[in-house]
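Please find the structures below.
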Structure 1
Amino acid sequence: MHTGSDAIVLPPIPAGSFWQDLRAALRGTQYDYTSGAIGRAIFLLAVPMVIEMAMESVFAVVDVFFVGRLGAAAVATVGLTESLMIVIYTVAFGLSIGATATVARRIGEKDADGAATAAVQVLILGLLLSTVLCVCGAVFAPQLLTLMGASADVLSVGTMYARVTLGGSATAFLLFLVNAVFRGAGDAAVAMRVLILGNGINIVLDPMLIFGIGPFPELGLTGAAVATTIGRGVGCVFALSLLAKGSGHLSVSRKHIRVQPETMWNIATLSGWGTFQVALSSMSWIGLIRVVSGFGSTAMAGYTIAIRMIIFALMPAFGIGAAAATMVGQALGAKLSQRAEQSVWTAARFNMLCLGLIGVMFLVFAPLLVGWFTNDGAVASVAVFGLRAISLGFPLYGLGMVLEQSFNGAGDTRTPTAINFLCFWLVQIPMAWALATRTALHERGVFIAVPIAYGVLALVSAVMFKRGAWKTKHV
């Protein structure tokens, strides 16, 4: 509930059973996350955030599922285009870091108007940036695919797919940002419902437009791009409408829709380091793809399938990290640094357990899971090895992920930037290149390097977090 135009008064989190908490998490709650049981607060935030992140990765997995029926060249096209989309995701994720941290801090300070104003500044920045990236991606799609090492068969079947995907990427960009605003405000269930809607549309349209079912045209590979863009676009419009209606802790009204240079500059500065941080991580995947692409379409297709499944597993875990970031931002806004620290370690233990269980599942059922996406024995062999090798590092990545997200929630985006540079560019890529090109492991060496980098990430993040400098950051 709100009292006045710039103050927020919310009820504390009540006690409840597991099933009561689960229903509350899925339904959406308006509680004060700066008081009450930390474990329950993280649960209420994490459940919808995990589902939201799972829904985001479902976009990619669904595309590969249907496109896999079109052959290795089509799957390789999706993988290479997704590697280009990483640039879009990088900027969007970077800006979303500033969005979540700033909105969470204002909510913790009980400043509703400040939170709404910050949300508007983020969306204005996002609209400007995404427009430029969309135009460049659509115009230069063939050249970008060639730069990524696409073969002639990939270019012949995939150019239009890349044009549509990159040209429509503003929908993904803005969806990231508006959902980051909801997460920072503690409205995780709202963001979850937005992604469920978008995915539902994509799942229905994908086979219709790819294979020409019923009245729909048979667009082949391009149909997957059209379906995904429509699904995300509808989700984005729905999210903006909810923000205007005030469906949770945050409500944007006409008085907030103005350019506020100081707030925009602060968010841009914070997000600049966040973008560089995400770039170091996501662009390292492009580096790995470049190594793998040198071993042919079979290796590339196997890598694409494995990485899509890995991302599907890691994105929900990112949701737990996002819950920790929201808890940290709001707690620091309320000047409760001890609560912020306790929230992080609670979320880290939960994340390590969840990712560890998923890793065991991948180790045991890798052949069965990969079989859903390809009937090619050579492609499946690459994918199964990759899935098993990378899953060995899941628990360590779960720890490192929560710690890095917590730095971001506190507004300390420089520390995880330095950590990502060390782990992914000084450890992972050189090791992957050496193992793949200087040993008989070939493309398998790339997969082996990943869990080693995860271990370095967890160790360095824990040391830096314990130093506690993040508690003094101002947002």
Structure 2
Amino acid sequence: METKESTTPRPANGPSTPPSTEGSGESKAPRRRGPSGPARQILIVAGVIVVLVVLFYGVRFIAYATTHQSTDDAYVEADVVTVTSKISERVQTIDTDTNRYVKKGDLLIQLDDKDERTRYAQALAAYHAEQATANAAKENLALTRQLVAAQTTQGRGGVSAAQSGVANAQQNVAVAQDAVNQARSQLSAADAAVPAAREALVKADADNRRTQSLVSTGDLAQSDLDATRAELQGARAQYQQAVDNARVAQSALSSAVQKVSAAESQVGVSLGQLTTAQGTLAANQLPQRVSVQSAQTVAAGAQAGSLAAQVRTASDQLSYTKIYAPIAGYIGQKSVDIGQQVAPGTPLLTIVPLNAVYITANFKETQMGNIRAGDQADVSVDAYPGVRFSGKVATISPASQNEFALVPAQNATGNFVKVTQRIPVRIYVDSASKPLDQVPLRPGMSVVASVKVK
């Protein structure tokens, strides 16, 4: 039995519909046709474009990957400064706050300084007093030296004068001894003249008596008696003169002997004066006089120096009551309040220098073969998608991170498990695809760092 095939008219611009197979004994799957004409061309062009884009970026990616070493174990760091107190004191005022910018030298915290001012005033007063003592000791030392020099000169003059006195006294003794000898000679001569004068007197007396007897008998004239009487008177006078001369010579001898004794006594006195002058000179020339005063001067100067050191210490303690910013940056953390008692070393503020940040990238040891200081580096920061930062490798750590751990791994214990180590590399950023002030880097930000090694 034949079946009639129903025909359906084809739309003018539509696809032709397949003939219906309903009523036929066998069923056929519908035939699927792809796009035709312009649609197929568009798909081909799109496919080519996609392939080209994939090839372009793939080649770039492969080229970049083969010339760069990258790591996402990287972050922004800065040399954060923790501000502490050097003394134990109470906080009086705080002149800054968290997230505030401070310049180097700005006053951050003022501590109570009453006790420090008092100690400084005491130390300064003690130093001035000891300095006056030291100056007086210096003046005394100079005066002692001058006095010793003057007394030494005077003592030498005294010794010279005493020596001259001794010489004069000894010369006087010699002169007096010569006078004694002369007086003795004169006494001997005078004593020798007395017997002759006595004999002359006895003869004249005898002649006078004989003449008187003869005159009384008339044998001689009266004139002869007058002559013998005159001779007797002359003999008496000569005898008396001889006796007087002997007495005078004896007195002169006694006086000369006394002068010798006096001269010898003067020699002893002069010798004593010489000994005294020499002792005075020796005492004036004692080096201990100057050395003792010099030691006192040195001791006073040393004490003044010690007190000056105490003044400097007190001044430093007073200056420590004002805490200034050691660097410029932002206050990252403030852990102090007014009225708080702080101790030396207690963290008070943290200053973050945002103008001196850097990147610390921890590369695997297998990536470090060609990385050198000065290599160009590309950095992308998670906080700024699409912004590319450029910089250079500044330094490479001399050891891996594990070497700086509190408990470094000891590979010689027998339980060694090889773990890839990471080497910190410091990168300084010098430019970005946007102005750096619009994309500030803050410590702790996560970054991806790539270093060009070829």
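Each value in this text was obtained by applying a stated rule to the coordinates, not by laboratory testing. On a predicted model such as this, the values are computed, not experimentally measured, just so you know.
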log10 I(q)/I(0) by the Debye sum over Cα atoms at q = 0.10, 0.13 Å⁻¹ gets -1.04, -1.23 when computed on, of labels 1, 2, structure 2
Calculated from one of 1, 2, helix-only ellipticity at 222 nm (-39500 (n - 2.57) for each DSSP H run of 4 or more, over all residues; to 500) reads -27000, and the structure in question is 1
Relative contact order in percent (Cα under 8 Å, 6 or more apart), calculated, reads 21; among 1, 2 the input was structure 1
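One of 1, 2 was used to compute P(r) over Cα pairs in 5 Å bins from 0, in percent, for residues 113-232 alone, and the answer was 2, 11, 16, 17, 17, 15, 11, 7, 3, 1, 0. Which one was it? Before the final figure, lay out each step's value.
Numbers: 1: 2, 11, 16, 17, 17, 15, 11, 7, 3, 1, 0; 2: 2, 8, 6, 6, 5, 5, 5, 5, 5, 4, 4, 4, 4, 4, 3, 3, 3, 3, 3, 3, 3, 2, 2, 2, 2, 2, 1, 1, 0, 0.
Derived from 1, not from the others.
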